[in-house]
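Structures for review follow.
Coordinate-derived values only; no laboratory data. Please read these numbers as outputs of a predicted model, since none were measured by experiment. Cβ atoms are built from the backbone, for glycine too; each structure is taken alone.
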Structure I
Amino acid sequence: MTESKLISDLETLKKTISGDLLLSSDHGYQASCYLFNRAIHKMPLMIVVILDVTDIIKTIEFATKHHLPISLRGGGHSICGSCLIDGGVAIDMRALKTINIDHDLKIVSVDAGVLNQELDHATQEHKLALPLGTCSSVGVVGATLGGGIGFLSRKYGLTCDNAVQFTMLTAAGNLIKVNEHSYKDLFWALRGAGSNQFGVITQIDYQLHPMPELVYGGTISWSINLANLIFKNYQKLMSDAPDDLFLYIFTSSDQTSNPIISVFGFYFGNRLKSEQLFSKLLNWAKPLTSDLKTRPYLELQSAHYQEGLAIYWKHGFIDGPLTDKLTKLIIAVNKRCPVASGGIMLDPLGGAINKVDRSSTAFIHRNSQYICSITGLYAGDFVPDFVKDWVNESYQALSPFFNGNAYQNYEDIELDESRCYFGEHFERLKIIKSLYDPQNLFSGILSK
C-alpha cells in the first residue's frame, strides 16, 4: 500500500474518532511517549487517545488494513515499555476512567484507564477493597492481566483471582463478555497471560472484599549491619504467618551511603493483635526509625514511588524459605550496590495466592514463597553501565536460588519470556491467541 494511501487513511481516522491521533510531529506526542521507566524510549508511528469503544474499533480497522501491530497503554508501567510499540499503533486508554460499584453484590466495574489509587479511593468509600499493588499510578487492568500482587493478596488472592468478567474487543471488532460461563478458554487465559495478547480489554468486573478504614502498620528500618538477624527473624515470622499479614522486606541506601534494611506492611486484624505483632518486630533489634501507627488503609496502600527515574530490573521466584546461605548472599551483593542507585526487595507470596490450583488460571506461580527483585535506579533518562552491571552481577549470583520462572508484570525481555512467564501453559496460550488474534495484531509476548 502506498504512503499516500496511508496518509489519506490517517487523516480519515483522525476526523472520525472522538479522541485524538498523535504523530511524531504533533504537539503532545513526546509527552505521550513518557513512561514510568524513563530509560525507555519508544517511537510508535501513531498514538491514538481513545474516548470510547468506537474509537478502538476504528483504530483496529486501520491497523488491520495497514498491517500495523498494536500496543495498549494504561498506566504506562511496563518496565520494558511493551505498552508502546516502535513503528506501530499505540492505543492510549488513559481517558477511560469510569468506576461503577454495586455495594450489595460487592462488585466493581473498572474501565481500562483507571489507576490503582483511583480505584482504591472509590472502593474505600464503601469500606471495600480489591487486592492491588502498592504503586498508586499503576493501571488496574494491565496489572490484572499479569496477576497483580499487593497487601491484600495473601488474604484475598491476586487481582486476577478476583476478576469475575472481562469486556474485550476482539481483533475482528466484536465486543464480548468473558467469564466462567462464556468464552471459558479466554477467561482462563486472561487471568495471568499478560496484557495486549488477545484483544483490547475495555473493562473488568471484580469481586470486592470488606476493608476497614483504619489499619495498624508502617515501616521499620534497621542498620544493614543487623541484616542477618532481621532476615532470620523475618523468615521465622513468615514461615507460619497468618494470611492476614503482608510484609515486604527490602534493602536500600540514600545519598549519605547509609544502607538500611526495612520491613513495610500491615496486619489485617484488630488493633490489639496488630500492635502485639508489630511490637515483636520492634524487639528484633533497636530500629533506626519506625513510623508504626493506626492510619487510613489508603495511606499505606497508596505508597509514593519516586517518578522520573530510569530503571533496570531483574527478579526471580523463590520456592522455599529464606535460608541463611541465601540471605547472606543478598547482604553481600547489596554491599556492592552503588550509592543511592537501587536495592533488593522481597515480595511475600503464599496464603490465598497459593491456594489456587496452578492449572486453574494462566498464572503459574502458585508454589513460590517470594519474589526477589534487584532494582537499579538512576535520575535521568538512562541507566549507566555501572548500575546495570551491579544488577546483572547480583542477579547471576542469586539465580541459583530462583526457580527459573519470572513474573509477567515485572517484564524482562532479556529472558526466554514465554517459558519463564507461562511454563507448561505456553502452548495452550498460543492456541487461544490464534483463535482470537489470528493475524497477530496485538503485540504481546505471545506474538513473538
Structure II
Amino acid sequence: MKNNYLLILLSLVLGSAVNAQEWSNIPVPAWSGPNHYWELQSNLSDDFNYNFNAVNYKRNFGNGKWYNFYHNAWDGPGTTYWKHNRVKVDGDNLVITVAKTNNTTKMGIPGVLSGCVTSNNKVIYPVYVESAISVANISLASCFWLLSPDDTQEIDIIENYGGVPWFKQFTHISHHSFIRSPFTDYQPRDWNSWYQDSRVNGNYGWGDWCWNNGNRRYVRMGVYWVGPKHFEYFIDGQLVRVLYHNATATKVNGTWQYQYFNSMSGQFPTNNANGYTAVTTYTTSSTYSFPTLQAASNNSNGISVIDPGNFQNGAGFTKAMDIIINVESQQWLATNHSPSDAHLASSARNQMKVDWVRVYKLKPTSNARSSSSVSDALEGELTEEGIKLSPNPANNFVRISGLGEGDFEAVVVSLQGNVISTQTVNKEANNLSTTHLSPGVYIIKVAGEAQKLLIN
C-alpha cells in the first residue's frame, strides 16, 4: 500500500510538471533578433489545466485572465447567440460548445448558441501570440483573434471553417481594418490569404483532421505583430505568410511568393473576375527573405496591404488589443452552409477546444541595453519614404513633415526599444520637442513610419 501511495504521488508530481510546461519545450518560432529575447506574459498565457464549470452569467476565470463573453454587449454575428454557459474549462482544455436555438430574431431563421471568451488584459506590438487549437468539425467558424476595444483594428490568428464544404481545407489568414460609422470593413481578399495545408483537402478538412475519430489533434496558430504595418503568421511553428507595408510574402507549395496589389477601386483593392484581389507577383524564392519583401514593397504601386483604404489614417495597427476566442455562425454561413440539427447536437461536431494560449513580449538583453546600434527589431521598421525629420541632427526640436490629415502620436524610442516620450502631432503642429533627450541616436515612430533621429 505504501508503495502504491508513492507511485500515486510520483505520478501526480510528474503530471503537474508536464502540465505546467506544455509549451516550455516548444521554442517561439518568431525571430527575436540579436540582443533580444522573448519574455512570457503570464497574465495572458494559460495552459487551462484547471476546471471552470459553465455558468449562466458573466464571470472571470483562470485567475482573472479571462471572462466568458465578448468584450462588449454584442452577442455575435449572423445567427450567432453568444451565451455565458457555452464556455467551460475541463481540466485540460478551454471548451466552447454550440447548440441549436429556435430563436429567429437574427436573419429570420433558427440560430446557433455558442460561447465567446475575452482576455482581461491586452496585447500591443511587438508581441507574439500563439495557441494550440482543435477546431470544431462543423459548418461554423472557429476563431482566435485580436481586437481593439473600439472595434476598429483586428488581427485574426485563426479563422477556420472546420466542416464547411470546400472552405474546410483552408485557414483564412486575415485581419480587418474598420470604420464603424458608416460601417466599412476591409479584409484581405487575395487568393494567398486562403492558406492551404497538405494535411487537408476538400474531402478531409481541418475539422476532420482535428477530430481524428475522437483522438483530437491540435494545430498551433501564431502571429508576430512586429509593428503597425508588419505581421508574421505561423502554423505549427512554420512561417507561412508575412504582411509588410505594401507587399505580402506567402509560402505556397514550398515556394515563397512576393506580391503587391495592382490598383484600387474606391476604398478597396481591385478584384479579378473571380472575386479575389488582383495582384502582381514581384518575384519568388525557395526561402523567405525579408529584404526581398522590402524590395517588393518599395517597388509596389504604393497600396498598403494592411490598410489600403487608409481607414486608420495611415498609422497602421497601433492600438492595444484584447484576445478573443469563439465559435460563430457568420451571415454567409447561415445563408449557405448552416449546420444540421444532428451536427449541432453531436459532441463529435459541436466543440472547439483550446489546449493552451501563450503570449511573449520582445525584450532587450542586458547587452542590448548598453548597445549603441539599432536593434534588428527596430531596424526592420525603419522606412525610407513617408515622414521626414528636420533638422536632423537636432538640438531643441525636430519638425515632422509628410503627415496626413488628423492627429498622430509621435513616439520617441531608444535604440533598445524603450519608449522615452510621446507627443501628439499633426500637419499644423508638427514640431516635436527634443530638449529632454540626451545626445545620441533615437527612433521616431509616427503614422506607422519610423526614422532615426540624431541629438547633438
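Calculated for structures I, II, volume of the Cα convex hull per residue in Å³ is largest in II. The maximum of distance in nm of label points 7 Å out along Cα→Cβ at positions 139 and 171 over structures I, II, that is, the highest value, falls on II. Looking across I, II, the calculation of helix-only ellipticity at 222 nm (-39500 (n - 2.57) for each DSSP H run of 4 or more, over all residues; to 500) that yields -3000 traces back to II. Looking at FRET efficiency 1/(1 + (r/R0)^6) of positions 107 and 419 (r between Cβ atoms, R0 = 30 Å, to 0.05) over structures I, II, structure I comes out largest.
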